[in-house]
Every structure is written in structure tokens, then in C-alpha cells.
Structure I
């Protein structure tokens, strides 16, 4: 359908916010997660609870929320040697990228999402990549994703539209967007039901959510929360 969407939903803060963004705009929204043997696989385990809470607390969105899909990409782990696919220390590498960078991950995710959308008859792809407040991953860059959209549309002979609503938002603005879309209820659902910590730690609930509090993902989420809590003004970034 030309106005139906598929959200790449990992179970983290960014993709959860993107799911709310899509439900606010499209009449039918499906979700897709990927199991690639990630170290923080707990993110996959929280996806269902977040979807259920979102539907329970917002009946209008519940009517729009379609089925969830999960694809296994074991090959990605096989070709990767990173801190997200191995029990190794998170460090900065000689190339300037953190060891959490999984080469090709987002390229594969979007391509498989488009393949599923092709079969499901969905036109809009929504993903949480961002180059404003991130770890420097080259496959999160706007230029990368625009080029990928062109390649996918040529290769599949479709006119998919790839939306990245967080591309120019930092984490403070991402919390603000959630507040604008769903108020305090959505902010709280994201805070307690989603998972961003690279180490998969859900033993401690901080003000900003569960996590180890020391990995790069936790640090980004914490800084964004604290900046937003100190100045919870409206999200002024245009969609």
C-alpha cells in the first residue's frame, strides 16, 4: 500500500521513537527486528512489551499497529569481529571508529527491510539512524542512506521512501520528540521498556532507563535525558 509503513524496530530508544513517529503519520505500520547474534540481544526481548504498552495506552495507534517480523542474520555475526558481536572490550580503533561498529549492518538491515516491504506491499521504510548525536558509524550518515534508497529502488523497481526522522536530532531532541508525540506516557514507556545499553545490562533502572551507565550508548542516552529534563521545551526540528 502506498501509505503503509515498515519500521526497523530494534527495541532501543531511537527505533521506539521512530515507531511512535510512524504511528502518528501512517494508517498501517508494521515492525521488523533483526537477530544477528548481538551481544545486547536483550533489546529483542523488550520489543513485544513496548509494542503492547504502546497499543494499550494509545487506542488510536493500536488500530494502526500491524504485525511484527523478526529476521535472523547469522551471517552478519560470522563476518564481524566487533564489540557488539563478541565479548570484547569497547575501545576506539585506529580508524577513528569505536569497536562497536558492525560493518555493513545498516546496509543489510535496510535492504532486507525493503525486501520484506516488497512482499508485504509496504512503501515507507522508517529507521532510526542519526548523524547528529552518534558514534560516527558511516552507515548512519544521511548520504549513505540516500544512496542506499536509490540503489534499492533501482534494484527492486519500486519507489520506496526511506524516512530517518532522527537524522538531524540529538538525543535531547529525540526525548523531546517522544514527549510531543505521546506525552509523558510515551516518554515513560521508552524510559522503562526499551533497551540501548551495548552490554545488555538491565539490572539497574536509572533516571534515563536501564543500562550499565558506562558504555557509549548509555552515555549518549543519559546526556540526552539530562539535557532534556533540564530544558524540556518543545521539539523544534521540522519533520
Structure II
């Protein structure tokens, strides 16, 4: 078996990626397919932590006429639904998994405790971080950056639906948009590229955590990245 390039990773999955072609909710076939490839890298000896978004159910900015904090808390609960669904799919593939939430809900999942999360990873369990940071006004991208720094992950894999990397414009709207193979963190901030929000990008820059952005329409891309294939867009300090 090929030696993986990374030992410990944070895989950031958007909520939309779990909805498949439905565009809303969780598509069981898509979920199981993603779980299959996560199992592949897990069997390669990679310690896998996952951060899931909630956009397939609710986004904080969706709450018209609602205060932002309340809307953001609803978004955090949406990520818990996705985390439990992902846990079920992984355990159906015989991958030992733990869900940790930033908002305590002990009947559903463990509370987030950094040392416990690291211990789970060391014991070969996949850990899914849900409920964001537990604070409104912070995105799940920021959660991925924060948790990656806390557990000392080597890289963040940012798996996107519908795009295969970072472009200078929305490729869905502008067919001539230019794709970047490599970028510096500061390029993301200066050019206002919609990869991660500025807080998440700054956290990665301060802690020198590389980011690889790639398409999840082909879930086998997860394995390709772990094997060191240069796909998508690599973001790191030049």
C-alpha cells in the first residue's frame, strides 16, 4: 500500500456535498460513497478528523427577520444532523467514529474536549466535529481552521461541491474563469477569493496550516490528495 503523504488531517465537508443531486437534506447514496473513501484513507493509517457544514439544511445568513445569533445557532444544529448522518455512514462501513459537539448535548454526542479528540485519533477513531465553534458569527470554515490548529493537523482538505479548485471568478457564472494551482494565504485575503472566510484564512496563515481545495463530485479525490497527487488548489505560505 502506498505511504500516505499526511498522518493527521482535517477534512472539511460542506453540507451541500452531502445532499448529492437533491440539493437539500442528506442523500444516503452520496453519504455512503463519501464514507467509503474516508474508510480507504483511514485504512492507510491516516488520522482523520472531519468538520461538517450545515448548508444543506440551514445557513446562518438565511434567517430573514431573525437576529444573526439565533440564525447561527440554528445553523450549528444543522451541522449536528450532518455529523450524526456521517457517523452512521462510517459505522456502516465498520469505521469506529466519535462525534464531538461544541454545544453540549450529551445524549447525542460527546462534548468537544481537545485532549479526548486527540486520544480518539491516536486510537484509530475518526472524529467528527459538529456545532461549529459553539459561537455565533463564526463559520464552519473557521471551525476547521481552529480544530486543525488545536489537534495539530498537518493539512486541511477543503472538499467542495461543483468546483475542482479555486478560481478568480465563479466558474458556474463565468466559463472563462481562471483556476489557480497554487496560492499564498495573503493572495486569498488580498484578492477577496471566496475560498474560506478571512477569519479562517488568517488562522491558517498564523499557524502555517496548508489548505488543499478540491472537488468532491469525485469522492476518490480524497484518496488522491492523501497519496500526494497535485489536484485542486494548494494554499500555503510561499
Structure III
């Protein structure tokens, strides 16, 4: 059984003009345990929406999201929160660190929503990402690359089976981006987590053996492209 299974997943939004706009329409998608897969998609293609649906941050209009044999999409909000905390690590493009807390406290707070706080493991993770001497620093005292490292440690804090990464190198320069990507992939492998990363960066995508084009799995994009073509003809 796949670690992640998506079936008939749909999500739409109401436009300011009052029209319903479908942004996600994924008939089928699966991800195996410990695999590392990238999704290619341009800005506005629904990449973040798809990840948020998988993580249970958003609830779909239709369809199923099953993670480790548990149907995320069938749960109420507290249930989705619990399933996400126990099974998913999320690396956000903007990191989403709590500015008033230290690196260590950011990781420990992430643990508080999962199986429980393990200070020793939190310190081990921060050392693993090269921040052993920055544990008491707050995010504003760190470089952008170092903040990304804290985000990686926090995503792995609850030993998730699945790590979602939303344009994780988008705010980094070329050298830091390459280093961060290598760190994310290595850390997921060491901790036995599958990785689903979305990006539009060709260099990032080129590091993955398995890359899916979001337009190939998301029928909403195909329909939008068809409509634009018809309007332009």
C-alpha cells in the first residue's frame, strides 16, 4: 500500500466576480514509502494548494487523501491536526519560524503537537543541520540559509513518514539553495521519511530522479490551458 494515495481530489475557489474556479482536480496520485519525488509547477499552478490538501490544512471539495492507511480528508479539523502532527513534516518557503523563540524552542514547539517533546533528539537534529552552536539564537539572529536549516530540523522533529517541501529553496541564493536541497534529501533519507517537493526551479528539479509535471496530474490546469487556447483562437 502506498504511503500517500490521492483519488478524485478537487478544490475550487470563488473569484471576486462570483465565479467558481477549480484549481485542483487530481484523479489519481500515489507516493511510496521513503521515496523522493519532485513536482514541477509554475507560480499559480496550485502547488501550495495541493500540499495543503495533502497536509490537511485545507479540506477538499471532493475526493480522498490517504496517508499511511488513514484518510485525512474524512477527518474533522482536530483529527487532521493530529494526523498531520504524527505523520507529516512541512517545510515552508517562508520557513514560518516563530521569531520570539530560539532555534531549539522552535523545534521543541513543533514536537509538542506530536508524540511528545524529546529535547535530546531536537538537539541532535539541530547539530545534524549544522546549528549546534546556534541553538539559543533567535531567527532574526540567523542568516536566511540558517533559518532554512531550522525549518528542516523542525519538519523532522516528530519523525514523520512524509515530508512536504514547498519551494524550499525559493528564498535562498544559488549556493545556499544547492546546500539546503542536499541537506533536505539527506536528512529525509537518514530518518526514513518520504519527500514530496514542489518547485519551478529547473536546477532543483534536475536533482531528482522522479519528477512529475503538475499539469499532467492536475486536470484543472489542462482545462485552463484549453480554455485559454480557445479564447485566443
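16.6, 54 is what came out when Rg and Dmax of the Cα atoms in Å was calculated for one structure; which of I, II, III is it? Can you show the working numbers first?
Details: I: 16.8, 49; II: 16.6, 54; III: 18.1, 63.
The correct label is II.
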Identify which of structures I, II, III gives the largest calculated value of distance in nm of label points 7 Å out along Cα→Cβ at positions 156 and 172.
I
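With mean count of other Cβ atoms within 10 Å over residues 52-59 coming out at 20.1, pick the structure among I, II, III it was computed from.
Numbers: I: 15.5; II: 23.2; III: 20.1.
The value was obtained from structure III.
Here, each number is a calculation from the coordinates, and none is a lab measurement. Everything quoted here is computed from the prediction, not taken from an experiment. Cβ atoms are built from the backbone, for glycine too; each structure is taken alone.
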